[in-house]
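The next part holds the structures, each set out as structure tokens.
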Structure I
Amino acid sequence: MKLKLNHQSPIPLHAQVEELLRKLIQKPEYQSGTFLPKEVDLSKLLGVSRNTIRQATNKLEYEGLLIRKKGIGTKVTQKTVTTQLASWHSFTQEMNAQGVEFKNYLIKSEMTPATDKIAAFMGIPEGTSILKIIRLRGDEDTPFVYFESYIHPRVGLTKDEDFTQPLYELLETKFSTIVALSKEHISARNATTITAQRLKINAGDAILKRERFVYDPGNRAVEYNIGFYRADKFTYSIDITK
């Protein structure tokens, strides 16, 4: 596969590198465990800085497609059993569709500096001020999910909006931002002390961690969302057809 960028294209160089790498890692040799070319070699070959290469590889790494081993190299993540949902919605839409009544125990919004992980996903400088939305939700008895949402500054969403309404409806109707793709990482873990306090459970109890990387129709980052669910109150159900 010939690796070449169009330096005259209006498409950002890091986005072009990302697309090249997505195609490259589908090749049989890389699927079999071969390490990717080193950053310094790729930067020379493509005529871009190492930071441009790193911006693209960071995004693929946080999507779970690449794994980086310090002092060794970067290669494709080993395939695991993955299920893809036929559709996805905001929490409010999910609960409404199931006829489940819920209450908001806490809704808070603030501006916060982007961490290295979120900055890499969004393609913005680390430390950029972005909107963070915190929501603690549950039934009449107790909270059962804690969310943190981080919104790309390009969207224009401010901390003064009414976040009791469905987030994706708000983005579409008021900010002309349509969400089209969600890439999710789901894992089981034990609750930390702070998560246990939020969800009214004991530290060490089982919880479900759910990360969402949300994109618009142009494959641009819109939202990074992380949620922690009580295992005794929430079941993640997936329909799979053959």
Structure II
Amino acid sequence: MKLPTAPPSGQTSSSPIAEALSLAIHEHRIAPGTKLGEDELGEIYGVSRTVVRAALQSLSYIGLVDIHRNKGAFVAEPSRTEAREVFEARELLEPRTAHSAALRAKAPDIAVLHRHIEDEHSALAASDPGRALHLSGLFHLEIARIAGQATIARFIETLIARSSLIIALYWRRESALCDKHAHGALLAALAKGEADAASALMRSHLVDLHSALDLRPRPDRKTSLKEVLSR
């Protein structure tokens, strides 16, 4: 997936900037804790600090960015305690959405999920775990959409955003990514309308993901925004 470019000259929307940063964070090209300087981002994208600030505020709203008074904006850096809480919350919510999705899913929904899995496999085959993780999150969000539970889906979106940061900080093995077998089995249950099986598979999958995290402190990683975002 190609990083979105800066908006055309004269365009003041912050959405492309927020989308670009979100993608880079989800794909682990910008590490948790990285400072997001308004001047530097403005230079990279050729936009004003006002546009950059609006983009950072929108990312703060969904939990990807923390904004500290008199210090600036930073990629959020969840604590070990929050990491546990996030995955415990997902283990409670997402089996329910999987159950509902299995009862509601139509052929076009299953086709969309199948394409997500294919794209995820392609990313893993290309040794691009960051992109695979991003696609995995979209797979889970799509299940929430199919379930028709808009309020819960918004909570799940925030939890998945935090999960991406948590995995960037604390994963201890590559299986912390949503592996193809887990998603494949889940998709099969959804396609057959097997609600109880879909719920159980989702919970087992999330528990396995949670157990793959090493919740000990990790060394800081320094990242150049210009180098990452200009690729």
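Readers should treat all values here as calculations from the given coordinates under stated rules, not as data from a laboratory. In this text, all values refer to a predicted model and were calculated from it rather than measured experimentally. Cβ atoms are built from the backbone, for glycine too; each structure is taken alone.
What to note about this one:
- Taking percent of Cα pairs over 25 Å apart as the criterion, the top-ranked structure out of I, II is I, with the highest value.
- Per mean count of other Cβ atoms within 10 Å over residues 38-45, the highest-valued of structures I, II: II
- When distance in nm of label points 7 Å out along Cα→Cβ at positions 118 and 182 is computed for each of I, II, the largest belongs to: II
- Answer label among I, II for the case where helix-only ellipticity at 222 nm (-39500 (n - 2.57) for each DSSP H run of 4 or more, over all residues; to 500), calculated from the coordinates, equals -7500: I
- Winner on relative contact order in percent (Cα under 8 Å, 6 or more apart) once structures I, II are ranked, highest first: II
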